[in-house]
Structure 1
Amino acid sequence: MAKLKLRGKDLLKIGFDQGPAVGLAITIMKRHYKFNSKQYALTILKDVLTSPDKYAEDEVLGPIVTALRKAEPIEDKEIKLRSEKKDYRVYGTEHIAANARVQMDVAMRLPVAEAGALMPDAHHGYGLPIGGVLATKDAVIPYGVGVDIGCRMCLTMYDLPVSKLQEDRAQFKDWLGTHTRFGLEVHDRPMDDAVLERSEFREIKVIKDLRKKARTQIGSSGGGNHFVEFGEVTITDPANEFGLPPGSYLGLLSHSGSRGLGANIARYYTQLAMETTPLPKEAKHLAWLDLNSEAGQEYWLAMNLAGDYASACHHHIHHRLGKALGMDPVATIENHHNFAWKETTPDGTEYIVHRKGATPAGKGVLGIIPGSMTAPAFLVRGKGVADALQSASHGAGRQMSRRKAINSFTKKQLKQELKKYRVDLIGGGMDEAPFAYKDIHEVMNHQRDLVDVLGTFQPRVVRMAD
């Protein structure tokens with residue numbers, strides 16, 4: 001009997017799409033149905049196309065079903081957005097660019113979106129805008145957290161005369177240059193930390209592969225808007241939680257995140273989310289992972305590890321510089337602002353609250369909201385406002401892109417601005433010039449209902465990536 005003869009065009013005629021499934025189907029049919037007629041083989045294949053579930057577990061034909069499903073057009077699996085967005089509160093509307101509002105509008109059309117808010121420092125980002133707060137049910141959005149997982153602030157206060165910042169300026173600059181590392185630079189002898197011994201580094205493949213880099217980078221800061229700076233803390237609230245009398249204190253403030261560990265976790269799980277929950281083009285970076293799935297649980301563990309790693313990096317920075325100062329701190333305050341939390345509403349409903357560039361501001365929760373290299377940071381206590389999802393801004397917020405800032409200002413202008421505010425800058429670039437940021441005082445004015453101000457931190461000696 002003649003052997004079966006099948007060609008690709010035969011399969012295309014019965015409904016196969018051009019792709020790997022065609023070649024696989026021909027190979028399987030010629031191997032297992034080689035003495036059957038061409039018409040019989042095509043009848044079988046047609047039935048596989050129309051009733052794939054019937055053959056999905058078939059030892060011979062199952063692989064064809066798998067190949068067909070992998071080749072299904074993304075549009076056929078695409079998850080639809082709601083036709084109408086859920087309402088959300090916007091703070092400082094007049095200072096928020098239209099593209100950030102558009103991004104938040106799209107986020108509020110996600111099927112998993114339950115509530116949202118936009119902070120007064122908001123600006124355009126990937127997926128969720130920077131300054132966007134989004135509550136979901138049983139779903140976590142990697143780009144709703146951000147690439148720099150656990151990016152955070154940490155302030156240490158010392159009972160030292162702030163006059164030393166002027167009298168010993170060269171010494172403070174030397175300490176920052178000696179004990180901090182930014183961007184691609186790392187410490188020659190990184191400090192050990194318990195976070196590097198966490199079980200996630202052994203149990204989750206993507207994290208296991210990142211442990212060596214995490215150990216190398218611990219205690220260092222990223223590039224961009226990350227900084228370590230000495231400055232003057234002014235405590236104004238006599239009822240402050242630190243038990244400090246109102247007045248001036250020497251302060252050390254740092255802003256950084258989880259380095260390569262967090263960035264790689266974000267990339268890996270965002271890609272996985274985009275494959276498992278494909279969304280329309282305008283929303284594709286808002287793909288989520290079901291928290292009840294293995295991938296969702298993995299990301300949650302990985303995100304929390306990255307957050308703890310970011311915290312450890314700050315503690316190492318402050319330990320090194322505190323040792324140089326030769327003093328113990330009188331108070332410390334710190335907070336994440338790129339993270340997701342499980343939070344429960346008064347009626348007992350649990351939500352996942354994403355704060356991408358937003359500061360937790362639950363009732364009585366302390367935080368730090370920075371300005372720029374010349375503008376003050378604010379020490380705040382949250383008021384727990386429900387409309388804001390118990391959040392506040394994470395800083396002043398950019399009013400122009402990095403590229404525009406580089407093209408808009410000169411080094412001479414930056415030097416004049418630094419001199420005006422008596423700030424010494426080590427490293428840094430025009431992309432981080434103070435002019436690129438919104439007025440922190442206006443931003444704070446728009447969130448008077450969200451936080452109480454305990455005091456301020458005025459930068460004096462600033463270290464950033466070169």
Structure 2
Amino acid sequence: MTERTRTTRWRRMLPTTARTRIIGWVLLLVMAALGIVTLATWLLLKSSINARMDEALRVEVEEFGELSAPGVNPRTGAPFAGIDEVIHEAIAYNIARPNEKFLGYVDGVYRTQSRQEPGATEVLAKDQAFRQRVASVTEPTEGRYEHPEAGEVRYLAIPVSLDGDDSRGVIVAAYLGDAEREAADNAARMMLLVGSVTVVLAAGAAWLLAGRILHPLNDVVDTARTITDTDMSQRIPMRRGGERDEINELVATLNGMLDRIEAGVAAQRRFIDDAGHELRTPITIVRGHLEVLDPADPEDITATVALVDDELTRMNRIVTDLLVLAHSEQPTFLQPEYTDVAVLTEDAFVKLSRLAERNFVLETTANVTAVLDPQRITQALVALADNASRFTEPGGRIGIGSQLSGGWLRFWVSDSGPGVSPEDQARIFDRFARGSGGRQVGEGAGLGLSIVRAIAVAHGGDVLLDSVQGRGATFTITIPAVLEDRWPAS
């Protein structure tokens with residue numbers, strides 16, 4: 001088996017879901033924290049116990065010195081008869097603590113020991129190696145001894161002498177270190193036991209909490225599975241009570257992305273539908289005339305070429321208008337900038353006055369500087385003026401103006417044409433819509449007013465129509481009067 005194969009098999013054995021990985025990392029961190037806390041506590045307890053044992057041994061030295069220094073037996077009041085009596089009285093006088101033992105030696109020979117808790121401490125009296133180490137010391141000696149049964153022994157051997165007695169005695173105060181530290185070991189084991197139970201409980205709680213936290217991700221998956229190329233209306237539900245948490249921010253971001261995708265797909269579909277709807281007719285016309293074209297008839301060729309050129313021009317205009325409508329739903333459709341509205345209106349009037357032999361009138365201008373896209377506004381006014389020219393008799397009146405009113409900028413084009421019928425007013429801004437009354441110009445694709453509305457909507461406004469049939473019409477573009485830049489600089 002290769003190293004790569006082993007690595008692959010190992011990775012397959014690892015948890016693969018986000019929930020199990022979260023629980024795994026949580027357990028790893030909790031167990032690491034538990035181990036560190038337990039180890040630190042155990043070491044602190046051991047250090048404290050060791051310090052206490054060493055301090056207790058030093059206290060015993062002082063007590064033995066105070067007892068033997070006067071040379072008088074405190075129990076009888078008579079002078080000590082010999083070293084043997086000193087050792088017996090000193091050991092009997094001092095009360096040994098648990099896991100503590102006092103032993104007496106005279107001339108290297110064991111004599112006595114404290115009687116509390118004989119049990120495990122008896123091994124010291126019988127241990128020849130320990131006796132050889134402590135029984136013949138000539139000055140206070142502190143040390144550690146590793147007993148094969150009792151474990152670590154911390155001891156302090158004190159030489160004892162008595163005037164008039166040539167014998168040499170030694171009193172040993174010893175602590176069974178391992179036994180004394182058993183409480184710390186038990187505490188550490190208890191901490192590990194309780195911590196293990198806590199880890200198990202924490203794992204169960206974390207599993208439930210992780211499930212609740214990750215539930216919206218399941219909603220993301222479920223919603224994504226329901227979205228098809230024919231139905232993109234589904235959205236991920238928001239969690240209640242967590243308006244500002246990361247999950248709801250993720251859900252809001254994904255829903256916003258789905259909105260943009262749906263809008264983009266819808267725009268693409270409309271473009272395809274519109275292109276197919278409007279381009280089918282000129283293509284059919286061109287194909288039909290080419291199929292019956294007589295190559296031997298120059299007049300037929302000339303007429304057919306003229307017709308084809310006219311239809312191609314109309315198709316080019318349709319495609320251009322469709323592209324404008326498609327781009328109107330993109331963030332880069334507008335290029336806003338600080339614009340002098342009065343200058344913009346006057347410049348547009350100069351351009352529009354040459355569209356046709358009509359009586360163009362500049363009615364009023366708004367003397368204000370606002371943030372807007374001057375090229376798009378001009379494009380909309382041109383479309384409205386062109387529409388008015390086509391539905392107005394030569395010499396008819398076409399008014400153009402702008403005005404600031406109630407926080408809104410208004411640009412309008414009015415005409416003295418036949419007006420718009422009530423039934424046409426409801427649909428005149430739809431794509432490919434044409435009025436049912438008044439003069440009709442066959443070359444129009446019915447997209448001009450749709451483009452005007454798209455420009456107005458992109459600015460945050462709309463287009464209003466005020467018309468009485470037989471008395472003309474007024475188309476008004478209304479947009480918010482933004483007097484400070486709210487768009488990023490382009």
Structure 3
Amino acid sequence: MAVWAAKVMFPARRYSAEVTQTISVIGTGYLGAVHAVCMAHLGHTVIAYDVDETKVTALANGRTPLYEPGLDELLASSLATGRLTFTSDLADVAEADVHFICVGTPQAPGENRADLTYVYAAADALGPHLREEALVVGKSTVPVATAERLRRRIATAAGRPASQVRLVWNPEFLREGFAIEDTLTPDRFVYGVAEPGTPEADADVALLDTVYATSLADGTPRLVMDYPSAELVKVAANAFLATKISFINAMSEVCEAAGGDVVALAEAIGHDDRIGHKFLGAGVGFGGGCLPKDIRAFMARAGELGADQALTFLREVDAINLRRRARMVDLAREACGGTLHGRTVAVLGAAFKPNSDDIRDSPALDIAEMIQAAGATVRVHDPRALHVARVHRPGPDYVDTVEEAVAGAHVVLHLTEWQEYRDLDPGTLTATVQAPVVIDGRNKLDPTRWREAGWTYRALGRPNI
């Protein structure tokens with residue numbers, strides 16, 4: 001933990017040119033907790049609200065309900081200043097100048113659309129406590145047209161016309177593992193307003209600028225647009241990233257059929273500055289609480305708008321992503337002589353990505369569960385996510401060390417690219433496994449190093465040497 005925390009750089013605070021505000025943050029999940037802590041770090045007075053009293057108590061006592069590098073340290077320092085408090089009584093936020101709505105928008109059960117229950121509940125609850133001059137800022141990822149609906153809903157709860165509710169849509173662009181950096185030093189700010197260019201909109205923009213004054217002074221771009229455009233920015237960005245990941249995974253499938261090497265292919269096309277190297281890592285695909293549910297909700301909303309044909313390609317993006325998980329199971333079966341029944345399989349990784357304990361839509365755990373269903377004994381290790389996985393995805397045998405995971409294994413699967421897995425000494429593991437076979441589901445291990453240590457190395461989209 002100390003290694004990763006040391007890599008988180010907090011920008012120096014400069015208050016002489018900025019006006020500090022009293023801010024409320026509605027919702028203390030991943031987005032809300034990070035946002036509240038970072039806003040307090042910037043010098044604002046922050047009151048963070050959540051209906052979950054257990055979570056509120058834990059945060060107030062300096063305990064975060066999630067793993068994010070540097071967050072524990074920043075929470076402790078912000079609490080020590082007295083500028084950050086947590087509450088389960090919404091009346092406590094009534095004097096705030098700016099209210100940030102940071103609640104979750106999960107995928108609706110059995111459907112592709114986003115479930116806006118928490119967003120609407122936040123609006124209904126906040127309305128009666130909203131001062132006329134206060135600004136509401138939406139950060140949750142929502143389908144297009146939600147902002148205007150939310151504005152009207154807040155107005156109804158507040159007992160005033162919608163025109164008198166100040167609402168800016170300010171989507172978040174956080175990467176798990178880099179959330180503090182992305183909050184304090186983002187690559188851009190997007191403000192969605194009801195009527196760009198009007199005095200009312202200009203006043204709202206000016207108020208929100210005071211919240212982000214430090215980053216704006218450092219040159220962070222700020223783009224002002226209408227509500228629909230701002231709402232579409234986040235889902236369009238995620239759709240593009242998901243498409244790029246699934247593209248290289250489609251090329252991985254072709255490479256396997258043709259005998260090519262997808263890692264070499266990605267390196268070559270990445271030198272084209274129109275393409276770039278980012279998100280061209282072929283493997284078992286994307287997961288987490290954003291990309292999968294966001295592209296599905298985007299498709300669902302496009303269908304409601306009569307524009308479903310525009311996003312039909314996202315169905316294939318989703319299908320390619322899920323196929324990679326099934327392909328990993330096939331490779332494990334091949335490595336075990338054609339059957340997984342009675343075999344022992346080690347899985348390195350449970351979180352959907354490194355530097356996180358988030359297991360939502362985790363490719364690693366989906367693969368582990370499919371292999372277990374085929375009759376194998378599955379042992380899973382992860383540096384951070386085991387406490388979450390044991391509660392929410394019971395079934396596989398979760399173990400606390402890599403050595404326990406690989407003991408007696410017929411095949412080892414590398415499914416989450418934690419640095420400690422890349423740093424493993426394959427020679428020390430050879431004597432503990434039943435068969436020295438590793439399948440690299442992230443194409444991040446050094447093939448030469450593992451082969452020289454006596455291992456059979458396989459990977460998605462690469463020649464079987």
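Every number here is computed from the coordinates shown, using simple stated rules; none is lab data. These numbers come from a predicted model, not from an experiment. Cβ atoms are built from the backbone, for glycine too; each structure is taken alone.
Below, the figures for the structure above:
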| quantity | calculated |
| --- | --- |
| Among 1, 2, 3, structure where FRET efficiency 1/(1 + (r/R0)^6) of positions 171 and 427 (r between Cβ atoms, R0 = 41 Å, to 0.05) as derived comes to 0.30 | 3 |
| Given -10000 for helix-only ellipticity at 222 nm (-39500 (n - 2.57) for each DSSP H run of 4 or more, over all residues; to 500), calculated: source structure among 1, 2, 3 | 1 |
| For Cα extents along the principal axes in Å, for residues 107-250 alone computed as 115, 26, 25, the structure of 1, 2, 3 it came from | 2 |
| Label whose coordinates, when Cα extents along the principal axes in Å is calculated, return 70, 50, 40 (choices 1, 2, 3) | 3 |
